[in-house]
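So, here's a batch of structures to check.
A short reminder: the numbers here are calculations on the coordinates, not readings from a lab. In this text the structure is predicted, and so the values were computed from the model without any measurement. Cβ atoms are built from the backbone, for glycine too; each structure is taken alone.
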Structure 1
Amino acid sequence: MLVSLGGFPPRIMAIGRLDEKSEGLLLLTTDGSTSERIRSKHIEKEYYVQVSGFITDAAMAALESGVDIALEGKIYRTMQCTVHRIDEPTHLGPPPRFRDERHGPTSWISVTLIEGKYRQVRKMTAAVGYATVRLIRIRIGDILLGDMKAGDMKEIDNL
């Protein structure tokens, strides 16, 4: 007998993952083929990333062209992606952890990629010398986080 938990249908699964320190858009489905299609290398995923320090143009160019990261004990070269500076996204609410000017300056970038390896964005920024302070997934394909807050849910028919 299948039982629904928390109002979700039986056999619900997350499409992709967010690690415990990340925030943002998470899609749920009961359709394995939809999950596989969205996780494929054909659907863009966009993240807003706050990094320690003032990120340089050279570091952003390196991220765009691909960097080497450790993945399952091997070196993996990330695919090309799109990176650009953004203003602090104040519409997404306060960070879950307190940080002030004593911790040093930070900068914000948008990273759009078509792959999603384990902790990839954090490893990519570290590879170019910038620790990720905050990571928020704001888009998967055409689906936007928009003004949704933590814990908000909405049903989407057209995945």
Structure 2
Amino acid sequence: MAIGRLDHDSEGLLLLTTDGMISYKVRSKGIEKEYYVQVDGVITATAMSLLQNGVEIAINGTTYLTLPCKAVKLDCTPQLPTRGRKIRDPRHGPTSWISITLCEGKNRQIRKMTAAVGFATLRLVRVRIGDIHIDSMIAGDVVTLTNFDSTLNR
């Protein structure tokens, strides 16, 4: 079974397991999940502060205040596998890359968070779950993890 989920427009690290307790642990609030997010426009310090402190988003018709998270503007475009579909033409304006690290995972949470601070998500890539990092993996790569439980301690 897949641990967590990535929506149709998202990319990145996906863990598979047959151990229900490992799945539960990864989905819990104790394990960090890090995402690289490309947003439309030049992200502001104010928007970054709002993301870090929590923003109100809608979840199933109810307003939800996200937990504080780590949000950092990246100085350069991260080295990621080439995307199969083009995001948009660069002539439509600048974009920014940020890293967001969460310990929760509501439906389309990061997309809703960036929209709440005025910046649409263009690309979303999960790069880390706990201490497991996507590193140089490409789409379709499968890596068998040993001592799996101890790799989730971050």
Exercise for review: Have a look at 1, 2 and say which one yields 21.5 for mean count of other Cβ atoms within 10 Å over residues 34-41, as calculated.
Suggested key: 2
Check your understanding: Here mean count of other Cβ atoms within 10 Å over residues 26-33 has been calculated and equals 16.1, so which of 1, 2 was it run on?
Key -> 2
Practice item. Using the calculated result 15.7, 48 for Rg and Dmax of the Cα atoms in Å, pick out the matching structure from 1, 2. Key: 2
